[in-house]
Structure formats: C-alpha cells, structure tokens
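Scrolling down, you'll hit the structures one after another.
Taken together, the values in this text are just the output of simple stated rules run on the coordinates, not laboratory data. Just so it is clear, the model here is predicted, and its values are computed rather than measured. Cβ atoms are built from the backbone, for glycine too; each structure is taken alone.
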Structure P
Amino acid sequence: MRFILMATLGSAAVLLGAYGFQHLGDMAPCKLCLWQRWPHASAILIGLAILFTGEIRMAWMGAVAALTTAGIGFYHVGVEQGWWEGPTSCTSSGVDNVSAEELLNQILAAPLVRCDDIAWQLAGISMAGWNAILSLGLAAMWIQAMRKVQD
C-alpha cells in the first residue's frame, strides 16, 4: 500500500502545483495543460478507492492514468518545441499566404493562452516536460504496487 499512497500523493502534488501556478503565479493554463490534469485527478480517485477498499488490483488503472498524462505531456512538449503541430484551437498557424481577412479572423479566434508557448521552465524543461517526467515516475510506482500483489 506504500506505493499506492506515494503515487496518489504524487498526482495530488502535481495537480496542486498546477493549480498553484495558475492561481498564485497567475499563469493561465492552455488547453493541453488542462488535458494533463484530468488523468492526475483520476489517479487520485483510483488511489483513494484502493486505500479505502484494499483492492490493490485496481492499481493498473492508476498506471494507465499516469501513462496517459505522461503521453499528453510529451505531446505538449513536442508542440512547444515545434516538432509537430498542436490543436489548431490553441496554436498559431502562421501568417504565410494569409489574406488580411483571414488574419483578422485568426486574431479574433486566438486562444488566451497558446499551447506552443513555454510559460515557465526549470533546467530547460517546461512544465509539460516536468509533468511527463514525474508522471513516468508515478506510473513506475503504480506498477511496483501491482508487482507487490503478484509476489
């Protein structure tokens, strides 16, 4: 149960950190940032369910949640780095070969926070990158919890 508790608290810490950046740091999240939060919320609920029921075999769902948010985080990093395009609703499509009317429509439809802008980074790694790295560690904890059951 130790790994379940650590993974659950880990997702809670990542989620609280995201809300801290949003509300205390005044850094509004983009669409992909919001997508990364849902699997953490799911992992917290899964962890609580396991801690209350003792049904540790549900840990595979926590691992899937952690791997899902890690995947979204890595996708977001790719968008930030320009390796691939992100959702058109939160990235810039450029102004090449765009008429004045199309440009005005792009400006009016632009999101408040773009997914391809890096708002904050530590050691050259963006928040999305840190989420991906930390979430892989959380997935390892969920997997370790499952391995303990099989022993």
Structure Q
Amino acid sequence: MKTILVAAGVMIQQERVLVTQRKKESIRGLLWEFPGGKVREGEDPRKALRRELMEELDIEVEVGKPLEVVFYVYPEYPVLLLAFWCHLQQGIPKPLGCQDLRWVPYEELNLLPIAPADEPIRQHLLCCKRLSGPSACSPPYPHCP
C-alpha cells in the first residue's frame, strides 16, 4: 500500500490554534485536524501546503520550520504527515474545503475529537504550552521534544 504524503499547517494567533473539521461525508468525517492536504507527486510539501490552504481556506501563508513528522497507518492507507509552523499573511480563513473551522484556545484543544494522525501534533502543542508557560506559546518552542 502506497504511503500518502500530507502537509499540515499550525497557525497560532492570540494564543489560539487554527483547526478545521473534516466534511461529514469524507473518511473520518467530522473529526478535527490541523489544516492542509495531500502533497502531489513531485511537489514540494511547503508549496503543497500553501496551495491547499488557499484552496481550502482562501488564505495565504508563510510556511516556516517543521514542527512534527507523524507516520500513522489508517485502515485505508498509511500517512506521512509533515506539520509546519505557518504564519497567516493574507485573508481570513473560510471553510471552503472543510465542514467548519475554529481558532481554539489551548485549553480546549483536548476537547475536540481529532484525527488520529493529528494527535501527536496536538500533544506537542499542549506539552510546549505546559513547559513554556502562557507567554511563550509561539514558535519555536525551545523546551519541547
């Protein structure tokens, strides 16, 4: 089974993290995830992430450093998820390619049913928040794994 390469963006504004909800009719419908999408064959993951965020949320971002790399085997196929820090440059996110979106305070991240491949990213953010304190919740997190 071929591994699907996916790029996701982690954006933080005013101590809130942007998450999107998968469409009801999709695989793992209504679960929350960090926004992004599939990387096309031969495509640079950073460029793919910019393209996906434009298509799905109508925003332009600056893609920064990698935050997390996750390999997860779903029943349908394995996924290699590359998560990058992103900075919103232009636009206001709109749920064009997803069911819904939210800017979620760190304290509420654990309340959302999240896609399994995105769980390590959520845990990384929560760990960083705990270790770094409330004023240090923007990238990079020097104290986190």
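For relative contact order in percent (Cα under 8 Å, 6 or more apart), which of the structures P, Q scores highest?
Top value of relative contact order in percent (Cα under 8 Å, 6 or more apart) goes to structure P.
Starting from the value 22.1: which structure in P, Q was mean count of other Cβ atoms within 10 Å over residues 65-72 calculated from? Clearly, the read-out refers to P. Computing Cα extents along the principal axes in Å across structures P, Q gives 41, 32, 30 for structure Q.
Looking across P, Q, the calculation of helix-only ellipticity at 222 nm (-39500 (n - 2.57) for each DSSP H run of 4 or more, over all residues; to 500) that yields -23500 traces back to P.
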